[in-house]
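Take a look at the structures below.
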Structure P
Amino acid sequence: MPAGICLANPLSVPIPTALTSSENYLRELLDTTSNQATLTFERLELRAGRGVRQFYAQQAFQPVWTTSTGWSRPATQALRVLAAAPAYGLSPQEYKWAQLQALADTLARTQPAAHAPLLAAYELTLTDALLRYALHLRYGRLQAATLQPQVYDSAATLQAAQHLQAALAAPDFAQAFLSCQPTGKAYQRLLAAWHTRINMKSPDSVAVLDASQQAEFRSVAINLERNRWYAQAKPDTAYLLVNIPAYRLDVVGQGRVLRSHRVVVGKPAQPTPQFDARLYFFTTAPEWRVPSSIAIQEILPQLRRDPGYLYRHQYHIYNRQGQSMNPYRIKWKTITPENFPYTIRQMPGPDNSLGNVSYYMPNDYTVFLHDTPARKLFAQPQRAFSHGCVRVEQSVELAAFLLRRSGTPDRAKRLEQAAAQSWTKRIDLPRAWPVHVRYYTCEAAANGLLRHYPDVYGLDAPLLAAFFAEVPVATQMPPR
């Protein structure tokens with residue numbers, strides 16, 4: 001590549017000399033034959049470099065966004081889409097919007113002979129910005145587990161390039177480009193509520209965020225991010241959604257909430273995790289196999305004071321061979337959390353911690369949905385009391401509803417009868433129902449307005465710090 005020269009370029013892209021057109025500059029800048037592709041893209045400060053190169057290869061390295069005098073009409077549309085980023089919980093400055101706006105002034109300050117390399121630099125920067133914007137809209141900016149910046153694989157980046165090509169060919173660029181967003185109900189409803197809040201008229205329209213909306217913008221932004229983390233390529237047509245901070249379970253079908261139930265979730269010291277599972281069957285009058293952590297931390301101290309605690313609460317204790325043990329013959333003073341050798345089970349009955357019905361939904365956390373005898377807790381506004389599992393109000397009614405919704409009213413009737421008579425019985429669903437357990441501190445209410453919930457596990461603060469670490473919150477959306 002010819003030696004680079006500095007042309008007061010605010011984008012800091014190294015410019016080759018001795019070339020005559022933007023097409024030649026683009027081809028030369030993106031040439032990866034003499035250097036490794038990664039090094040080439042790093043030198044050009046392209047964070048979606050593979051996608052950028054594919055985009056221009058499909059264009060035969062012809063300029064798309066620039067003309068000899070500045071931005072083209074498609075570029076004007078694209079810049080308006082970037083300017084509207086706060087409407088989607090993102091910041092224009094993440095995509096070098098202010099620098100891109102400076103093209104006209106930059107051209108005016110330079111000699112005409114230097115325009116072609118400058119236009120090529122701006123061309124690449126806008127394409128890179130749009131590809132990253134599309135990836136952020138679809139997958140999120142951060143990794144859910146670490147809160148570090150997302151690392152997109154080649155397939156996702158190249159798919160973003162194809163999406164940008166398709167948007168360019170569409171009658172409405174903004175609408176086509178923004179179609180990369182998740183289509184899930186929770187995401188779309190939150191987005192619509194935020195657009196209502198800021199009086200958003202069209203996908204690329206400009207709205208002003210006043211000072212009172214800054215905290216709300218931050219809350220909306222991180223919850224849109226959470227939705228993107230868990231977005232499904234093809235959303236389930238019917239599923240159960242537990243929102244931990246809302247203390248609520250929704251049954252969603254065909255894009256609408258069919259019914260809602262109050263829930264009790266894990267206490268902050270034993271939080272309910274976020275995960276996906278599939279619900280296969282119900283057990284009425286279930287036996288509860290007490291987790292070892294609960295047996296050691298909560299039941300063992302009771303047994304050291306009074307072995308009769310087991311009988312009063314319908315617990316049975318077993319040794320490692322599965323043999324039933326007499327708690328009065330165990331020397332409890334010698335049993336410590338470190339050498340506790342027993343398992344404890346609670347028999348079906350009115351005091352059983354699982355209540356009248358439990359839901360079988362295998363997952364890595366051994367967390368499940370179930371009934372509870374402590375139904376007074378559902379009247380509390382803050383309901384983080386469990387050891388991590390999700391207790392559901394009107395659990396029998398919910399299970400029967402899911403069976404009827406699945407086309408098996410006879411099974412629903414059997415379940416209701418078995419639960420009423422405290423018969424232990426397994427009732428299978430004809431098809432598994434997806435279950436999604438999530439953590440959204442901001443969502444859209446049924447009236448289409450924003451609703452905020454307490455950050456019960458303190459997860460907002462680290463996400464806010466990571467999400468806005470490098471990109472300041474603008475006081476308003478940039479003008480057109």
Structure Q
Amino acid sequence: MNIRTAQRDRRTATDTPTAPPEDRSALRSRLALPVILLATFMASFDYMVVNVAAPALAHDLKAGQAALELVVGGYGFSYAAGLITGGRLGDLFGHRRAFLLGVTGFTVASLLCGLAASPGQLVAARLLQGLMAAVMAPQVLALISRLFPAEQRARALSWFGVTLGLGGIAGQVLGGLLLQADPFGLGWRVIFLVNLPVGGAAVAAAARLIPRSVSTPASAARARLDLAGVFGLAGALALALVPLVLGREAGWPLWTWLSLAAAALLLAATLRWERRLALAGREPLLDLALFRGRAFGIGLLINACVLAAIGSQLFTGTLLLQAGLGLDSRAAGLEFLPLGLTTMAASLLGRRLTARFGSRVLVAGTLISAASSLLLALTLQLAGGGLRPLELVLPLALTGFGNGLTLPALMGAILATVAPARIGAASGVLTTTQQFAGATGVAGVGAVFFATLGRGTSPVAYASAAEAGAWVIAALMAAAAALVGVLLRSPSTPAAQR
């Protein structure tokens with residue numbers, strides 16, 4: 001009897017269906033996605049959250065204006081300057097390995113920020129935090145492209161769009177709530193120390209869920225990092241970003257123009273060096289073959305227009321709400337909540353719309369964002385000094401919806417033109433373009449804003465200045481919509497894939 005039972009059990013075990021390897025792999029990728037996206041959230045969150053903590057930093061650390069600017073801007077400088085290198089590190093040594101290194105380093109840098117006892121220590125820790133963000137952030141798009149087949153990638157990118165919008169808004173809203181709650185009496189330090197459990201969980205889960213196959217590329221054994229390219233590109237970006245971010249408040253002195261000129265010269269020399277390396281059959285940091293494809297270059301221009309519009313709208317909107325209408329940082333952050341929510345909703349909805357309507361979704365997204373900027377300008381013009389914060393909800397919500405439709409579809413269209421071996425470098429270039437465009441948009445639209453504001457301090461003056469900025473933002477989005485038309489007529493298989 002026992003023998004028959006054992007035989008029946010063996011037959012049952014043999015006949016029991018098991019999940020095919022491809023199903024297990026797909027499940028593992030789906031579980032890995034939220035872990036990967038935590039890196040995007042942390043990078044976006046920490047870029048914005050310091051703004052709401054600036055008064056507390058000035059009080060507790062006795063930080064002067066220059067130190068505060070470096071605490072806020074230093075992260076952005078090192079983040080933007082290191083992104084192309086971070087993307088290339090993933091291509092050379094594996095996206096999994098680079099991701100784990102970046103998240104671990106970012107978490108350690110966050111701890112150092114939270115333990116800082118002087119402005120100098122905090123500035124140094126923020127620079128390190130930005131560099132580690134530059135290592136982890138490009139791996140997110142690269143891992144999505146490596147882990148998900150083309151038919152599933154749109155959904156993953158829609159969640160990327162959700163996370164990108166959520167991280168930026170949470171930096172203002174959640175940052176203000178954390179400071180107000182003041183858990184354990186940590187004060188401003190809580191905005192950095194909150195990364196410790198998040199980063200630790202992300203590292204542990206990523207080590208288990210991300211396959212090792214994406215960490216051992218065939219080129220790793222012969223990889224050589226182009227150090228001249230690293231310092232050349234990072235130096236050129238830093239020389240351009242510093243005057244763009246600090247030039248307006250400094251009154252655009254001579255050094256800002258000299259720095260921009262030096263950035264252009266250094267960039268030209270570095271690109272020449274990169275071309276020589278490529279012709280010699282070596283591995284340049286910046287793969288110029290990416291730009292041979294017309295679609296990739298046009299996609300970057302659209303990306304730049306959109307991110308310049310987004311960054312400058314957050315900047316001028318915050319000035320209008322706080323300096324013009326007198327809201328505190330928490331109330332001003334909550335005013336942007338509709339923008340974040342509609343960005344999330346559109347990012348999720350966009351995948352289904354794209355499946356049904358194709359590239360028309362990308363056109364619709366840029367047109368909605370342009371229309372929302374026009375609506376904002378008209379609202380400000382009609383309301384003037386009688387503007388109420390509630391009147392801004394609809395234009396901001398429409399802006400978020402348009403951006404949510406645009407960004408995931410745009411990134412998918414750009415990355416679809418890139419070969420797998422170059423996906424890390426392309427992600428680095430794409431993310432660098434976003435950061436640089438955001439800083440340029442803030443500088444350019446900010447200059448229009450303050451030129452219109454003059455010495456005015458009244459709500460009417462701020463409404464007029466924000467209106468002038470809204471017209472420029474609308475022009476940027478109109479340009480993006482026009483470029484989308486050009487992109488859709490471009491060849492679908494550029495040289496970057498060959």
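Read the figures in this text as sums done on the coordinates, not as results from a lab. Since this is a predicted model, take the numbers as computed values, not measurements. Cβ atoms are built from the backbone, for glycine too; each structure is taken alone.
A value of -10000 was computed for helix-only ellipticity at 222 nm (-39500 (n - 2.57) for each DSSP H run of 4 or more, over all residues; to 500); which of P, Q is the source structure?
P
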For the read-out distance in nm of label points 7 Å out along Cα→Cβ at positions 336 and 368, a value of 3.4 was computed from one structure; give its label from P, Q.
P
If P(r) over Cα pairs in 10 Å bins from 0, in percent comes out at 4, 17, 22, 19, 14, 11, 8, 4, 1, 0 when worked out from the coordinates, which of P, Q was used?
P
With distance in nm of label points 7 Å out along Cα→Cβ at positions 104 and 464 computed per structure, which member of P, Q shows the largest figure?
Q
If you work out relative contact order in percent (Cα under 8 Å, 6 or more apart) for P, Q, which one comes out largest?
Q
